[in-house]
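Below you'll find the structures, each written out as structure tokens.
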Structure I
Amino acid sequence: MLLQDIPLPAIDLDYIKLYHELYQFLSYEALLLSERKYDDWLALFTDDAVYEVPIRVTRERGAAWELSPTGRLFDDTKETLAVRIARLNTEYAWAEDPPSRVRYCLSNLLITSRSNDLPENQQEVTARYNVLVIRTRGELPDIEFVSTHRQDRLRHTQDGWRIAHRTIIIDHSVLQVRNLSFFL
């Protein structure tokens, strides 16, 4: 999604309330990830959720795309996320022993669309925001950073906001991390 494709929202009290709700929801989600409460984090996804991380490709200026149209670092559903989480909870998750310490710094939340014509319990919004993921491991002095932005479709359900579709765009074309055994 390019900047010219993102309309500036009309700011009113409903927008401010929605913005605050979404920011609180996303901050809570980030806290669950930081505290490795993966089962609780997974519960924040709808049953039909998609979680994808397309591969960034460095192209010449003016190229029609910077993301691989078919290549994905992750292309998950709620079911495959559950499998990844189950594996992390075993003694065989060697890449996460000792576990990573990860922080998620959220910024620049922009609600790019909302379904005003639906009842509140069926409302969907799309949002774009930046996430700086910071990871440390064990006693290593290195700090790893992954700069991303997320494009989410969030759905309001009877249980509150849920993630229906998440696309994570990594700013780097070559990752400077030892592995991707943590969630972005």
Structure II
Amino acid sequence: MKFVVCAAAIVATALGMLPSMATAAASPEAKALYRNAKDAAQAQYKEARAQCDALAGNPKDVCVAEAKAARVRAEADATAHYKNTLRAYTKARQDIAEADYAVDHSRCEALTGNDKDVCIKRAKSTRTAALADARADKKVIEARSNAREDKRIAEYKVAAEKCDALSGTPKEQCVSAAKTRFGY
């Protein structure tokens, strides 16, 4: 559930929705939203960090790690939405996984013996799974994009071949229509 926003963006990328929004990322409004989101994340972090100062020991460490994780999550989401690329969304998911690992590891430090060892192994396992999921999702989306491009090229070749049966102006119009239809 921690990756809902980024996962939704990756699904949107897979469906081809993000390229149409790429021009929005370059707008001054988008840049302002990005800066505001980063500033808000920093302000929330400072506030949460100040609340952690009242604690001591491991609870303080956990509190600080949670504050940092919340900041990383907010900044990573803001950056991913601003850059609006598959690479940015993947990086955001990886950064969030690392921040969540830091929180889990801090919680494990309160334990002792085998419980601590098991907790740390579980935290590492969760991090490894989240990182692997981010990389796998990126590869799946890239594969879908490549397949979509291959299909478009093949369909254009079929349309161009159909135009070869014509001659003169009708052939030129047919080829022109095929190029327009398939983006050439």
Structure III
Amino acid sequence: MERLLKQQPKDSHKLYRLHAPEVECIAKGKSRQPYEFGVKVSVATTHKEGLVVGMRSLPGNPYDGHTLHAAVKQVEILTQHQPKEIFVDLGYRGAALPAGVKLYHRKLRRGITARLKRDIRRRSAIEPAIGHMKNDGRLRRNWLKGTEGDAFHALLCGCGHNLRMILRKLRLLLAQILVRGHWQPAMGGTVNH
């Protein structure tokens, strides 16, 4: 309580929540919602499918470029495969990377082929995935306590996102099977064509 009473408007490490002192103010730079309060989360997805292959909380609100190496290492640990190409937003320019990994962002001009241009534009597909995780996957509000709770919550939201995507694909597959009439229901039921 003493920390709350002594803080000034221009202090850098303010106390925003009494029950969660690890909460920070994250500047988003958007007119609709210029600030978010919480802990920054790093999300790594596959390029084509959009499956989450790495997700971690980043306490202390670090610069994006300083977190990329740790995110790549997490993807390597979880998938046993080092990514060859990484498509990022402009916040990751100049980031240190492991050997053999190429970094692409929208401001690059030299050596960019038509395929790379298409892939760089595809990077923006992660934004709706983050929005779905915030709204459908409950990433917006963490109910777990402390920095460990933040880390568990981020990881579990990534797992939940993957499960929702897999279940959606299975529902589509079941619908295709039922439409084609290849599957007969058990217990003597009939299928109307």
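Cα extents along the principal axes in Å computed as 85, 41, 16: which structure among I, II, III?
On the way: I: 49, 44, 29; II: 85, 41, 16; III: 74, 49, 35.
Traced to structure II.
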Comparison of I, II, III - label where Rg/Rh (Cα atoms, Kirkwood Rh), for residues 89-152 alone is highest: II
If helix-only ellipticity at 222 nm (-39500 (n - 2.57) for each DSSP H run of 4 or more, over all residues; to 500) is computed and equals -30000, the structure in I, II, III: II
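Can you tell which of I, II, III yields 7.3 when distance in nm of label points 7 Å out along Cα→Cβ at positions 113 and 161 is derived from it?
Label of the originating structure: II.
FYI, it's all coordinate maths here, none of it is from the lab. All figures in this text were calculated on a predicted structure; none of them were measured in a lab. Cβ atoms are built from the backbone, for glycine too; each structure is taken alone.
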